[in-house]
Structure 1
Amino acid sequence: MLYAAQIWLVHAIEQHSPVATLMRTHWAWPIAESLHFIGLSLLVGAIGSFDLRLLGVARRVPIAAMHRLVPWGILGFAINASTGLLFLLTEPDQYLYNPSFHFKVLALGIAGVNAGLFYATSYRQVFGASPSLDAPRRAKVIALVSLTAWITVIVCGRMLTFYRPGDCVGELGLLLTCTPR
């Protein structure tokens, strides 16, 4: 069933991609790659710094000061989501059949749920009436999960280029057969 859904989705994107022609021009892919790395730098630089501060690194810097970097991390995420979508819409078979992409999306989901968990459970404790120099244990666990998730996103994103599923053929409802490149 999963293979059939992947085949259907790849064919649907390939037939109706609004950006594939543009992305296959001489400079579009390299520009999008560069923007993707800039977004990654903003994201991991800001969120990673905040997570490290929650874990106790640079205790002299107030946690609230580090939290002011989070909007830069959100900007980086928006850049990465946009450029990542361009890549997916241009070469869907190289992503949708790729286990590295599956793990990357899983890690992105974990990072997103984890961020929501921080704001739902720990934000008030960290920034409450008497903010301390040390974050509560729950915030530290969330920061550790965040760092782990973002490192996993980076590693899986890098591994995308090393595992290329190649040409994958199949009919809906039949097994998917891929020939590696």
Structure 2
Amino acid sequence: MAEVNIGGITFKGGKMLAVILALSSTVGVLYGGFEMFKKFQDMSAQIESYVAPDLSEFDKTIALTKEEMSSKTELIQTEVEMIMQEMEMMMSEIRLVSDVANELKNDLRQDVRRVEKIVNDVEQQVKEDSRENAGDLKIAIDTMEEDMKDLKDKLEEKMTELQESIDKQIKLTLENPLNQMKQ
């Protein structure tokens, strides 16, 4: 076996391998430490030389986008309020028609009880009026449902247009060359 004598200490086989491994590990750790210190110094120099970019145009674009969104939101709110007013008017008219129909029906019943002589004629008239009122009420309800569906479709369309406009504004803002600068 090979033997090495250093300063009165004799190293044989396995000990020599352990010493070589320890020395090579120490050299590797020192080299890694020096490289990290050099990278730290380079990074510190870059950080000290960093100048923040001028983002005032970006801020102006954001402010303009917010202003446009707020005006469009106000417009939609106004339209919704108008639709709600129209629906309230329709509901009050329907209630009025319903109340009138109920009053007519009650009056006819009282007349039928008072006048036995013309009971058969009055019964026929009440039945016809009820059918007509029910048909008119059904038509009014169907018309109101169609109007509500149309109003809902218009509202959804407006919301879709607003969303597309907002998405377009965000896309334009994100495509701004200032966004792609490395920090």
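Since every read-out is calculated from the coordinates, none of them should be taken as a lab result. As the structure is a computational prediction, the values presented were derived from the model and not from experiment. Cβ atoms are built from the backbone, for glycine too; each structure is taken alone.
Given a value of 14.2, 43 for Rg and Dmax of the Cα atoms in Å, for residues 64-103 alone, point me to the structure among 1, 2 it was derived from.
1
Looking at structures 1, 2, which one was relative contact order in percent (Cα under 8 Å, 6 or more apart) calculated from, given that it came out as 31?
Among 1, 2, the structure yielding 31 for relative contact order in percent (Cα under 8 Å, 6 or more apart) is 1.
Of the structures labelled 1, 2, which one yields 10.5 when distance in nm of label points 7 Å out along Cα→Cβ at positions 24 and 136 is computed from its coordinates?
Matching structure: 2.
One of 1, 2 was used to compute helix-only ellipticity at 222 nm (-39500 (n - 2.57) for each DSSP H run of 4 or more, over all residues; to 500), and the answer was -31000. Which one was it?
Value -31000 for helix-only ellipticity at 222 nm (-39500 (n - 2.57) for each DSSP H run of 4 or more, over all residues; to 500) corresponds to 2 out of 1, 2.
Work out which structure the value -0.79, -1.18, -1.22 belongs to, where log10 I(q)/I(0) by the Debye sum over Cα atoms at q = 0.10, 0.18, 0.19 Å⁻¹ was derived from one of 1, 2.
2
When you work out distance in nm of label points 7 Å out along Cα→Cβ at positions 40 and 152 for each of the structures 1, 2, which one comes out largest?
Once distance in nm of label points 7 Å out along Cα→Cβ at positions 40 and 152 is tallied for 1, 2, the winner is 2.
The value 1.00 for FRET efficiency 1/(1 + (r/R0)^6) of positions 48 and 72 (r between Cβ atoms, R0 = 25 Å, to 0.05) was derived from one model only; which of 1, 2 is it?
Source structure for this number: 1.
Computing FRET efficiency 1/(1 + (r/R0)^6) of positions 88 and 128 (r between Cβ atoms, R0 = 30 Å, to 0.05) gives 0.40 for which of 1, 2?
Attributed to the structure labelled 2.
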